[in-house]
Structure I
Amino acid sequence: MTRQSSILFLLAVVACPAAGAPDAVATVVELPSWRMPDGVEATPFELGQASTGFRIWGGGTGARHYFEGLLPAVFERTLILEKLDGDAALTWIFTGERGGFTITAKSGRVELAQRFYDSPAFNDIAGVKPSRHPEWKAPATAVGYRGALRAMTVTLDHRLGLGLALNGREVLRRTCWLDVSRHQLRLDGKGDVRGALLQPRAEPVSIRIDPAVRHQTMIGFGGIATPTAYAQLSDEGCRRWWQLVCEYNLLIQREYPNGQRLNEAMDNWDRLTDATPHYYGDNFPNGEISDFAYIKKLRGLGGKVWFEFWALPQWVGDDVEKYAAAMVHYCQVSHEKVGAPPEIVGIQNEVPQSTERWHRMTIALRRGLDAAGFASVRIHMSDDGTLAGGIKRAAAFRANPDAWAAIDFAATHMYDYQKHFADPDGFDATLATWKEAVGDKPFLSTELCVNDARYQLPCYRVALLMGELYHKNLVMADAAAICYCWTLLNVEQPSYGWTRALCVPDPALGFLPTASSHQLRVFGAYSRRVHEGMVRVDAISSSPDLLVTAFQGRQGQKTLVALNRATRPMALDIHWPGARFTDVETADPFQPNTIRPFDAGNSPSVAPGAIVTLTSEPLGRLARVPTEGTR
């Protein structure tokens, strides 16, 4: 992951300020009595005067206790306080790559504050010069309490929530975009503290697969590898890119072709200098253009191509016959230069049209393709930017039976899912309406990514939320294919790579393709071992927080993907008749699709926030560099 400063964290906090000022207690709560929960493991600790008085460089003075091990992506941890002297202050410090949060408990008061330290700009924001590192502490939220404080519980959940409970009663909740991996205690003032750290034991979960209940047949995974980004790669970068394409099964190239700059002669489809600038912020152009040499290499690896215009060439105007002729011409040029037309073409990406015009475009396109000898080229409906908009477009296309009959695939984007990051299952009703709107028409999920500035961050839990969306696409919408927005994008401002693209050319590594964030590993948890022709079969989990999908291949290969969005580990009890797995892949903050052999003697488990793929489907391999060199 590219390590660059992120002022976006600061902007997010300023836009969503703390509920209370650091020196003012907005609420005083009566604490309930504490009862030890079941299903937990306890690790004792003790801090006191004997260990005070030493200085931590950059961290102040006080007694310290460091907890062993790395925290999972989402978690619940509880401090049992058997003893906390009245004049001492106990600070629970959570630390991550770009920031962290602290909880400070004093007599009658608990305070929660987030800290940001990945940019020297925070020195100016803080108004002080930190002794050892840049840091800005966001306004804290404080709560007063009455009663005996016996337990503090911190929950960092998959919905980007940070919660604090006292004696089992939640008293504070904040949105937190930070990933944290370590935690420790500091005791300030005179006094002693003794207690234990609790963490949940694994929950047994039963998974039942019914291979007789078959759903969609998979086409695959992919997205847009923009030619201007591919052109930046070094020769070794190109070789590694093709290796990534094979391993991550990114074998669908969704074309963002020359549109506004396409001349009327249509002889500049793949002239790189004619790439239409697609600006993100102050970045350099990410061009809308084709690269038939790239497509030929992709096809040599078994890849497929989807084509559709975004903005139409100006000379097309309102003439649907000119539109259809341009679409057909692309197919002809592709056939000439590559050896095949695109497998699927779309009516038009996102741009709204009248219902009547969509009907005429569809019928003219089908007629033009058939007349030119491209009867095998399939058509997908115009895809909207949101699922709610896609539902309206489906209704518009269905209003004309001839136009709907000419549509082979339903299609839409789902950028409105981001409105449900605090409640992912709140999106399910819209998915159900979509499924009803398109009926039995096969579905292509044509573009998914995060483009909301609040979440455009290199945060693993943001990627995990997208993993929930992949699951919902496959299980609720029967997606036969899923495409990320950009698979490869050239950026200068890193935030545009973090969530809009899976990979970027990295100048610091000699222009090699590099995962721009955790998005690649989460996408790969689904794409790497679910290849074309595999069929999704019924998979039922006994826990609503363990999201499971199952697939089987023509030769008996099997893949099970399990996403754990709970704050406790899950121990899997899998019932799949005849299943014999060979590999286990894990995606989490510390493992980028790490592979280990499957051990039939031990039940697999899934850590909180992790995705585990159990499979006998071979990983895609680059046997050789595609023909005609790497570029």
Structure II
Amino acid sequence: MKINITFPDASVKKYKSGISPLDIAEKISHQLALRTICAEVNGKLVDVTTPITEDSKLILHTFDTEKGKQTYWHSTAHVMAQAVQELWPEVKVTIGPSIENGFYYDFDREKSFSDEDLKSIEDKIKEISKRNLEFVRKEVTRAEALKIFEDKNENYKVEILNEIPEDDIITIYQQGDFVDLCRGPHILHTGKIKAVKLLKTSGAYWRGDEKNKMLKRIYGISFPSKKELKKYIADLEEKKLRDHRKIGKDLDLFSISDEIGAGLVLWHPNGASIRSTIEQYWKDKHWEAGYKLVYTPHIGKAELWKTSGHLDFYSDSMYAPIKVDGQDYYLKPMNCPFHIAIYKSSKRSYRELPIKYAEMGTVYRYERSGTLHGLMRVRGFTQDDAHIICTADQLEEEVEKIIDFSLSMLKKFGFEEFKIYLSTKPNKSVGDPEQWDKATSSLEKALEKHNIDFEIDNGGGAFYGPKIDIKIKDALNRLWQCSTIQFDFNLPKRFDMDYIGKDNVAHRPYMIHRALLGSLERFFGTLIEFHAGNFPIWLAPVQVKIIPISDTYIHYAKRIESKLRKKKIRAEVDVRSEKVGYKIREAELQKVPYMFIVGKDEEESNQVSVRKHIEGDLGKMDFIDAREKLLAEILDDE
């Protein structure tokens, strides 16, 4: 019996029923078969040896695809767990998923893993890889699975098993003597793992709950070739140099103090200067785009968060209530209910729509301590939040405007490469099907109208509406979440929002949540790493450092500083009693775009000796000419 196999390019070929994805890959080319890691059959990820018995759509995943990478890394996590147990049989295994870059596995072990231990585990992984152990998938009953893991004294696996619904199919994977509870898929055999590096260890509570036992986590990465691993290690070194936490300290941009509290950011003068510049640019552009700027409180009554649904669905991320006049108030985790309250403060007509409220609103969310990471994951952060409230007829135009606004805003900061996702209706959702169709269609049409490549994340939307996510690609090809365009069918209903239409009847408006930069803290961290601290001149906290060659010329340097500041150029005099060469090196390390060096000759001729960051000495210039050159560069950069 023959079956039809449809490939991603829409071509169709006939094959014998029962053929596996690996056999199909082999028929296409031997090289493809060697590179194929897993397959997607009618949208379901499967092992390459899985028989195909009906007409199907087939995607062969290699390490070049995201799903191929994730399968490869998850398989390596299994091999790492096997290696650990072969070295230390008493260690219990818990879970070991793939992550954005690599994998980890959590182990129940009394001692932490040392650097020497990691080297031993790496060597053992290489040894297991050479055994070419096949990954064998088995479907088992709950009783069979429980017996397997109870016999092995793997209580964590038993706990997971007891939470799986009775009618679910239970699968295990085995390579050699190692057995793990897993849905799969996996690579064909351990020999596919050609290069591995264990990166670091950390502590992690079982299931992320601080009440549970602290486990020992090992992070790693693997590749199909040593060349790819070598490049990754080189990129890691570059990432260390660009790490926003290191640069933030070196350039005195921000700090996070245990005395203040974990995940709470202190913006130092240099960082605050950049933030202020970003915010002013943001405000100016929003004003031009027809938004109305608002400010809202940091706390709100419990009743507000009950109405919004946050206390029912989001309470784990909210802080404990504060008692005010005998009533519970909560630190706000989001700005939406406040913007809705402003909208509802008076009756609205269709003539007023769309209404666009925007706010740099600081919110507070409880993040577990283990997830906090510099500026990228914090507990108090500022969102460049906006809500567009409009009619159905206005949807498509407003979405187009938001896309244009998002991309122009991000390009302003130097980002040119983007990855865009359209997330559609999940299985569980609120809102009328007609609303979902209308909103999803407006998002899709707007992207197509802009000729923007995007991926559809089927079922990946929030329960309250579809969305577009725009991720920026940085200098190391990492993706960072920034802009989000999110429909919400939930809050307009919960807060009974309406407007009076042309027919003089009340109608429910559409509401779009929208962030261009996302969290200002995370965006700033991304910006630091993208530019490696070499900010474009319009953003630089100090645009020119004035260096007098001795104390005698501080007065002239101060006069120059005053004249520059009157033109809104961020200038600063280095008055320290250090040698000129030392001050120049310091200014270079601080990545200051320009230096004006002044002494006797410069003062007498109203000149400055100009140095540019990285480029070096530009010679003497008349002060007015130098100032105009600086202004022109700042304005051109803006």
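Every read-out reported here was derived from the displayed coordinates using simple, explicitly stated rules and does not represent laboratory data. Values in this document were obtained by computation on a predicted structure and should not be read as measured data. Cβ atoms are built from the backbone, for glycine too; each structure is taken alone.
Hey, P(r) over Cα pairs in 20 Å bins from 0, in percent derived from one of I, II reads 15, 40, 35, 9, 1; which structure? Checking each candidate, the match is II. Across the set I, II, mean count of other Cβ atoms within 10 Å over residues 163-170 reaches its highest value in structure I.
One of I, II was used to compute Cα extents along the principal axes in Å, for residues 355-562 alone, and the result was 50, 45, 38. Which label is that? This figure was derived from I. If helix-only ellipticity at 222 nm (-39500 (n - 2.57) for each DSSP H run of 4 or more, over all residues; to 500) comes out at -6500 when worked out from the coordinates, which of I, II was used? Among I, II, the structure yielding -6500 for helix-only ellipticity at 222 nm (-39500 (n - 2.57) for each DSSP H run of 4 or more, over all residues; to 500) is I.
When mean count of other Cβ atoms within 10 Å over residues 435-442 is worked out for each of I, II, structure II gives the greatest result. Determine which structure produced the value 16 for relative contact order in percent (Cα under 8 Å, 6 or more apart), calculated from the coordinates; the candidates are I, II. Of the structures listed, the value fits I. Ranked by distance in nm of label points 7 Å out along Cα→Cβ at positions 371 and 595, structures I, II are topped by I, which has the highest value.
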